[in-house]
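Participant: Several structures are given next for inspection.
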Structure P
Amino acid sequence: MPPVSLHDELAAELAERDAHGLRRSRRLLETPQRARVTVDGRDYTAFCSNDYLGLAADPRLSAAAIEGIARYGVGGGASHLILGHGTAHHELEEALAGFVRQPRALLFSTGYMANLGVVSALVGRGDAIFADRLNHASLNDAALVSRAAFKRYAHNDFDALERLIAATPARRRLLVTDAVFSMDGDIAPVATLLDLCERYDAYLFIDDAHGFGVLGESGRGTLAHFNVASDRIIYMATLGKAAGVAGAFVAGSNALIETLIQNARTYIYTTATPPMLAHTLLTSLHIIAQEDWRRERLRTLIAQLRAGLAASRWQLIPSETPIQPLLVGGNDDALALSAQLAEAGLLVPAIRPPTVPQGTARLRVSLSADHQPEDVARLIAALVHPA
């Protein structure tokens, strides 16, 4: 019997995905990222973007990008440690550090690269990483790449976490967590986690991808939301969600940032992000700090959605953030409900395993300050009284 080719194996695996309703597909966005978009030739109201403050298509950011191109060109041209670290990057790092009230900040190309770089630079063999089971995939991959002992605990099970930390003989202990969990929308109790770190000589790495710009005074993020500060905290946030552009940064002590510059492979061995993006983000950061109405609108829309869906047959998972997951259960049911909403001109993605646990397929409603109350009212009506 001839051996099965790689391509035949891949085709069989894809067919298996199809059979279980797990095949992912891409839509073609034809307009700027807004609450109202044109996708695959049809107009929709979209509830599937991480553009929480409605800045991705803000004309002030477009103008800043054009100004940045005129001043710096387009490409970064080299890694940061060769000749790619420019004035715009330096100014943005200083502004970000000041905004989140940390001594220094360091830019990365993406949040995924930031997580991989930080974790693998700080821990390795002989160390231990403790992680919530609902953490983002990038944190899990970072733990595996680091080769440290990887110990996971059930979501928010802090008794189990304490048992794990207390039992470890590891030289260095790093607790890693989403600040806002991307598929549930709940906020990690940072003070509780920090208390455990202080009692067991561990450090706390916070991934604030979905909290930066949205939570806390002037959008300073989850640490400001809880009014928590400690030199045991290592802070990461992304710049392609609420900030509306691209990239990520890590903030903390001078010793931390210098160590990452020397040891974080995803920082050292890649071309610097285009300086025009850093220049654009300076404008974005100013808007985030000054325009509180965007966060106020989000709070209003969140309250409207939760009140309106109280009568729905599907349960909204508790969340006070723009991520509002509607628990459906089965993969096929979630896909069918998403398709039904799309027919009504409403884009809401169905999230299925392995992104979420088996049996918890859901619609992930993402709200933006670019939405209007009438947009949310349409979504409520379609879910409470489906066709």
Structure Q
Amino acid sequence: MGGASSPGSIASELVRRAVAPSVAAGCAVKRGGAWRVEVGGEAARHYDLASLTKPMTAVAVARCLPGALGASDPGLARSARLGDVCPELRDTASAASPLELLLAHRAGLEAHIPVFQPLLEGRPVDAAAALRAAANARRADTVGPCPPSGFPPVYSDLGYALVGLALARHAGTRDAGEAIARLVVGPLGLDGALGTARDLFGAGVDVEATSAPTEDVPWRGGLVRGRVHDENAWALTGSGGSGHAGMFGTVSAVLSFGQAVLDGLEGEGPLGGGDLAWLIAERPGGTLRAGFDGKSPEGSSAGARFGPRSFGHLGFTGTSLWIDPDARIVAVLLTNRVSPTRASGAIRAARPEAHDALHAYADALAAGRV
């Protein structure tokens, strides 16, 4: 899968190797101020983006500058404390956690708790109580005041669910998905291509027909399609979006998001008016940043060709976004590797190869060889 294989052939090879029933891939390279883009595979499909929602949540927070949501909007500072934005969480263990440290996985929270558990017992989930439980799910090694740079990082969905609540509270929206639609999707002109299942349906998209199916889950009625795969997101926001999961998108839409982030870091495009640099700043204790992950020195899912300053994110359903700011290359791989079961780990070996091939193809685009 190396060389200058096209995104279409990359996707076909992944299917042949039984990584996922459905695959789309794409790359984009910026040269001379213009983007060249190539996509392939099942490019018209919407994929459950899973944790690729996290960078979108982080960018939405960064976009909450004074006046962004109206003339009287004071903005949402990344230093804002969770309990100050969400009064219902003021007496929880995470009340004093700044949004930035929640986004950077350094607020001392556990990685995960199953707030969807009542659904397995045939009972509804009390979302407010579930979010309080998430805010109180602090690790035993994080007792006491939070250091300015945060606790040692532990990747946590819970922190993003809480930031998603804070984002929705500030924006006056039903949930984080609706806030992302206002602050990110709309400005990028991606309505109908990127959004929650609810948003896509509202835009006239038959989400069940256009979305790649994910897992066969008996307690959810069988094959999950056009509904978020993540159980906690489903329990908290249904067809909407939580801060950690809930967004669906096509490969072109996710590429457009990645391009806009890179443009925004250069002060250009629809995201150029805000400060995005803090999202990708290196932080102590590991590669996790705020909304994105950096490239590990060894064994990175980004492969060998992406440079050391590259940043991106993975999604549990088999999705990924990687951005190389020095080469000015964006690569996206979307699969439904959890269909019909999450048991297979074949994506781990396939991702680095696919990202190497996508980077090579973007280089070829830039050089005019394809």
Structure R
Amino acid sequence: MTIVVDSKNPFLAEALAPFADARALATPEITRETLAGADAVIVRSETRIGPSLLDGTRVQFVGTATIGTDHVDLDYLRGRGIHFASAPGSNANSVAEYVATALLVAAGRLGWTLRGKTLGVVGVGNVGSKVVRVGEALGMTVLQNDPPLAHQTGASRFLHLEALMEADILTLHVPLTREGEFPTYHLVDRARIARMKPGTLLLNTSRGGVVDSTALVSALKGGQLTGAILDVWEGEPAIDMNILSLSLLGTPHIAGYSFDGKINAARMMFEEVCRHFGWPAAWNPPGAMPPPAHESVTFDPAGEPETVLRAILSACYDIEADDRALRSLMNAPPGDRPVLFRGLRSAYPVRREFAATRVEGRPGAGDLLHRLRMLGFPAVSH
């Protein structure tokens, strides 16, 4: 049996090697030709799954080591009787930590204090629920919107989207859907932006198509929005450099790219493949986890709390380096930019989640340590 695995899924090919001929290929190498003799394929979001890739192959299992599935033609897979699996929640911590760091860095650039501001969270699933906790850890008032969950649960905490239009910051954590009862394609369009509180800061780490790019450009140029923090872009990998130039922070679709998140997704894919083919699913990664940027951080609680938090989070995850890397594409020939964008993702450096870094505070750091624990750090006082 042959299984093709995107090489950006760490340890997965090695873990499957005892059961099958597991071939780790770079994303562009996953083609109909390389899948001709494959029984299963496990991809990430850059590979589009449908007839152009799978017709004429014997693939009977498709997995995507991602939360989103908008790159997968699910109707086609169902029609062919091909089993499908995704990895919901695998990188939720990673995205929430990205949002926490982005908010603190943006607040520093804008001269804002986050405590007391209102954060509107659109989509409160695996990722959004963790972003709610981020907002609470940063002392923000958090408003939640999730029509499907509101419909399912009737919970009063889920508000109509209009109620979030007075938020100081709006962050998007929804799947990209064009049909159904709750479509999200261009959910944030010209009309929606016009109803937002003037000066709103917009974050999008979901999918580029959730925001109307033309409307976003107009709002940023006209000052309707204070700024935008974008990790996802319409037309990826051929992104609009004009939008990037207007954004407060821009990154190459890597919010969920922590090494820990990739391991979570790889484990979920391993278990799904083993379940499907009837193999024993004992996940035992063949390699060691890489060290974090800092194994421990000690801080003095005498500083301004958000300044201290920003320094700690930025030491663990340098989001501004990701921003600079993406902006470097502005100097490249337009025809080279899509390849370079993919390259920033495929060669993304190791980023460990906050739980890998021990944070120690001197006496009197009780409140900060509590907030750091809410953000996922194993924080202790001494």
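Participant: 26 is what came out when relative contact order in percent (Cα under 8 Å, 6 or more apart) was calculated for one structure; which of P, Q, R is it? Please report the intermediate quantities before stating the final value.
Facilitator: Values: P: 22; Q: 26; R: 15.
The value was obtained from structure Q.
Participant: Additional query: From P, Q, R, which structure was volume of the Cα convex hull per residue in Å³, for residues 21-124 alone = 202 calculated on? All intermediate terms of the calculation are to be shown ahead of the outcome.
Facilitator: Working: P: 202; Q: 225; R: 137.
Computing volume of the Cα convex hull per residue in Å³, for residues 21-124 alone on every structure in P, Q, R gives 202 only for P.
Participant: Given structures P, Q, R, which gives the highest value for Cα Rg over 2.2 N^0.38 Å, for residues 285-332 alone? Display every interim value, and only then the final one.
Facilitator: Working: P: 1.47; Q: 1.05; R: 1.62.
Largest one: structure R.
Participant: Work out which structure the value 3.1 belongs to, where distance in nm of label points 7 Å out along Cα→Cβ at positions 93 and 349 was derived from one of P, Q, R.
Facilitator: Working: P: 3.1; Q: 4.0; R: 2.1.
Matching structure: P.
Just so you know, all these numbers are worked out from the coordinates, no wet-lab data involved. Since the structure is predicted, the reported quantities are computational estimates derived from the model, not experimental observations. Cβ atoms are built from the backbone, for glycine too; each structure is taken alone.
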